[in-house]
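Given below, in the form of structure tokens, are the structures.
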Structure I
Amino acid sequence: MTTQRHGTWGPAAATAAGLAFGAAVLTTLAMQRQRQDWLRRHAAEREVESLRARLADYQRLQLRLLGKALEDPDLAAVLSTVEVDSPTQRRQYLYANALYSNALFGYRTGVANLEELHGHLRVLVRNTIFREYWEATRHHRASLKGDSEEGRIGQMVDALIRDLDEADSDQWWVVGELPPE
């Protein structure tokens, strides 16, 4: 039998060395997999943050355009395609749209969860002018896919209005079922 002293390995030592090498390879592969998983998660998080930043920029632009339209009836006529009885009603509808869009934006960016959005919209649909706006813009929402995020939220508003109209209670703050996520 040859010993390690002469520079050669015995069968047990060779097996141990092979096992140690195999364990080192497996450890290295596991560490590489963990690093790749971390990089994927980090890239996904950066993408979400980038999307939120783009949404915030878009929302700011929308609010600037809306502000100009609310100040100038001639611009309001360009921004709004809804038939209205007066410039005042057009401004009210534009403002109702801004309130709805802001609530939707809060949900999309994670500032509000679905339950909070539902509660906020429940308050909005109690307002007569908002309801008139919602009815006047029904044809705008007709092209939304029912399973899209905005389509589902529009259906939630419709359900809230229906539930409030059918409620036997004056306790409006408990009316309406929260839809599933």
Structure II
Amino acid sequence: MTHAPMPGAERLAEPLRSRWSPSIFDPAHDLSAEEIRTLLEAARWAPSLGNSQPWRFVVAPRGSAAHAAFVPHLSRGNSGWVPRASLVLVAGCEVVEVKSPDYARYDLGQAAAHVTLQARAMGLHAHQFAGFDHEAAAVALGVPDHVRLMSGIAVGARGPADDVPERDREREQRPRERRPLAELTDPARW
């Protein structure tokens, strides 16, 4: 199946147009330290309230101690595909001593989006997820109390579909759809 954009998305610039969230990653693909640094630089240059950059990532390449500490805390639905990714970035934001905790979450979303788009520009794919035990993962990763884990980003190259469970193959075949724009916006008021 091709993951070409549905009507309306074809006008978007790359890498927005070809971005999607695969669940089948190549377990043999590794990212270089330079590639990981480039992904993190994309996050660093994301817009941020007053340039506060109140977000943090635990960088967990497959095979690392951080990866081994994080993987046991994945939800059942994510435990089959996330470990196959070349890299997992566990994303958190500061919730105290920041200008605004609400904007910290917004800024983290901006940083995560930049990582996702940079991955696509590099010929990689990124799949953001929230299905993990946030508190247990924070303890396992040594996350300080003033940072709240929010999500993860699995990054890597697409892998072969024939060696993953049927559930993951089916997920890959879902059409790319979004709610109609008219449901999301109103030109005059909320």
Structure III
Amino acid sequence: MILKGLKRNAIRKNVEAHLGKRQARPQNISSLKTLAVLIDASQSVNIVSLLKLANELGVKSERLKVIGYKENQKELDDDKEAAYYSDKSFGISGTIKSKSLQEFINEEYDVLINFYEENLIELNYVAAASKAKFKVGFAAVDNRINDLIIGATTNDTNLFIAELKKYLKILQII
């Protein structure tokens, strides 16, 4: 229990460090080619709706990457739709032990959608550390992480998709 607290503290410090280094400058995205989605896998998220979202944004399904966080999972099985990580993916000092999670963070996606509403430190760490050019999320999450905040909920996927498309067109990303 004490080790878990120490690990969470180290992760929280890493989040603050990433947010401190983050520059509030718009990245040039000529067209949307790659899309990443970070989900809270403990909530019911319809992966098919995420594929629909990618299709509506003009991103091919093979250029969509979905990764989800599952709290307290002993064994994580990646499937064809998504990869997963858990508390076990982090070391005691808050470093990442999972190879697939490290690859996700290091990939330079055009847009990262932080599709979660609960402020979990493990989700915030991946969102803050990601090298995505443009980050989109919900108002309930730490607003320093995202470049665009949409005032919908994860339950109303259609509204989220409509708002996201509208703002990405305004910003000339799609």
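Every read-out reported here was derived from the displayed coordinates using simple, explicitly stated rules and does not represent laboratory data. No experiment lies behind these values; they were computed from the predicted model shown.
A value of 21.2 was computed for Kirkwood radius over Cα pairs in Å; which of I, II, III is the source structure? Display every interim value, and only then the final one.
Working: I: 21.2; II: 17.6; III: 16.3.
Answer for the origin of the read-out: I.
Quick check: -11000 is what I get for helix-only ellipticity at 222 nm (-39500 (n - 2.57) for each DSSP H run of 4 or more, over all residues; to 500), calculated from one of I, II, III. Which structure matches?
Values: I: -25000; II: -9000; III: -11000.
Checking each candidate, the match is III.
Quick one: relative contact order in percent (Cα under 8 Å, 6 or more apart) came out at 32 when computed from one of I, II, III, so which one is it?
II
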